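Enquirer: The data blocks that follow each hold one structure.
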Structure P
Amino acid sequence: FDEGVKLVAYHLYQHLSRLTEVVLATTAEGAPEEANVVPHNPLGFARHVRRLCKAHRPETVLYVPDAYLDRYTLARCGLLRWAAGGVPTGMVTLMPATVDLWVRVMTRFLRPDVVFPVTDSELDFYRRRGIRYRMFPPAIDVERFRPARDEAEKRDLRRKYGLPEEGKICLHVGHFRKSRNIERLARLQMPDGVRLVVVGRRSRPGEDDTTQILRDHGAIILDSFLPDVQEVYQAADLYLFPVEE
């Protein structure tokens with residue numbers, strides 16, 4: 001489950017909770033204490049969400065999938081609407097939709113009542129299909145994600161995370177899925193005095209091989225959860241992003 005999606009969903013929960021009562025449900029492991037963890041399989045998912053909805057009687061459901069609008073998230077959106085007794089259901093899409101024949105057919109029957117996209121690349125599709133949408137522009141906490149104040153702070157942060165105090169650091173943050181082209185980082189020839197640091201967590205079989213390849217090429221791997229990940233950004237000098245899609 002993508003860490004960025006977890007954070008977006010949890011921050012939405014926190015902010016909406018200031019306005020009204022919100023029940024948080026997730027299939028992700030390591031969820032906060034206030035979350036209701038439900039099974040990932042469709043039958044168990046539907047039963048548990050149905051039970052939650054009967055207990056709390058929600059007026060609306062907001063779905064934040066670990067993906068984009070596609071056949072699978074549309075199917076789950078339909079399950080959510082059924083489990084909640086047909087109340088209005090919205091979907092936040094953090095990546096552009098994948099539109100194929102399945103999606104075109106399914107949006108006739110399982111469409112969300114409203115979609116909250118973060119990019120405008122899919123708006124024409126929503127207009128053509130008559131799907132309501134409201135833009136959900138991403139935001140950055142500029143007080144948290146800021147440059148290091150000075151070289152002294154940068155050295156202190158490097159010392160905290162066991163990083164080289166001298167020289168330059170190239171950074172990448174993200175999971176180790178092959179689709180992110182992480183192995184390409186291992187093929188880079190780093191200049192003298194420059195170290196590659198990769199922050200990420202393994203979530204699928206075979207990703208141990210990728211981390212070992214990176215280590216064999218001199219990369220420093222930080223694979224534990226970092227609650228203050230912004231500090232690693234502040235300790236670095238350059239960010240590398242090898243993802244193509």
Structure Q
Amino acid sequence: MSWRIFIFYCLCLLSITASAADKIRVYVEHIPPFVFTDENKISGMAIDIINQAAKASGIKVEYQEIVWSRAFHEAKHKANVMLTGLVRTKSREHDFHWLLALPMAVKRQNIYLWGLTKNAREKAPKDISNAMVAVVLGDHKVQYYKNYMDKLGLRPNIYTVGSREQVIHMLFRNRVDYILSGELARSELIDSLGYDVSLIERGPQMLNTSKGLYIALSKPTNSALVKRLEKALNALVSSGVISEIATKWQSQ
């Protein structure tokens with residue numbers, strides 16, 4: 001092989017490597033108004049923001065909807081993985097690059113234990129000390145439940161599943177006593193699974209110490225790429241583009 005051919009192959013490899021380094025996978029889930037995944041179409045406030053930042057920084061993005069627990073796991077261990085709506089907590093602080101606090105999502109949401117109403121339960125409710133709580137693997141709300149039980153001097157009883165849909169099924173099939181959720185108890189998801197949201201009721205409130213909902217990037221991602229995205233997002237904030245995008249989706 002001549003030295004010219006060798007150099008040509010080296011340049012090709014460098015080009016391929018650079019191309020891969022400038023591409024990020026964006027994992028999404030249906031969390032209106034930040035992300036909508038209706039009819040295989042991905043849109044929303046967070047999507048518009050990411051598209052603008054990617055265009056300004058020259059970075060390619062590839063969107064994919066997968067089970068949240070898998071998305072969270074990959075974002076913790078693989079480079080160039082972005083999450084469109086990750087709650088920022090103390091325990092996660094050093095595991096991700098926190099790129100942008102999503103507008104309208106900085107205020108802490110109240111977190112509750114939700115259970116079936118008296119008419120929907122197959123048997124009498126258990127005392128909180130014996131009640132089983134279904135949670136999604138990696139859900140930040142688990143820590144709030146553990147803290148709540150610890151203050152009562154009780155041991156948490158947790159049943160871990162892989163998706164938010166499974167959590168809902170477990171509750172309505174009387175497999176667990178409670179689920180963890182915010183004010184609306186994910187009513188849209190409950191409706192989509194064919195259950196009646198009026199059959200659940202709010203229980204004890206958990207103390208929420210999070211810092212809001214963020215666009216976050218996996219920690220192993222190259223620092224140069226992180227800085228390019230941060231620079232692009234800061235410019236979008238300064239120019240008022242982020243505010244315009246937020247206003248657009250607030251009105252829908």
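Quick note: the coordinates plus some simple rules give every number you see, no bench work behind them. The structure displayed is predicted, hence computed values, not measured ones. Cβ atoms are built from the backbone, for glycine too; each structure is taken alone.
Enquirer: Which structure, out of P, Q, was relative contact order in percent (Cα under 8 Å, 6 or more apart) calculated from, if the result is 13?
Expert: This value belongs to structure P.
Enquirer: Now a separate question. Using the calculated result 0.95 for FRET efficiency 1/(1 + (r/R0)^6) of positions 137 and 209 (r between Cβ atoms, R0 = 35 Å, to 0.05), pick out the matching structure from P, Q.
Expert: Only structure Q yields this read-out.
Enquirer: Looking at structures P, Q, which one was FRET efficiency 1/(1 + (r/R0)^6) of positions 73 and 201 (r between Cβ atoms, R0 = 25 Å, to 0.05) calculated from, given that it came out as 0.65?
Expert: Clearly, the read-out refers to P.
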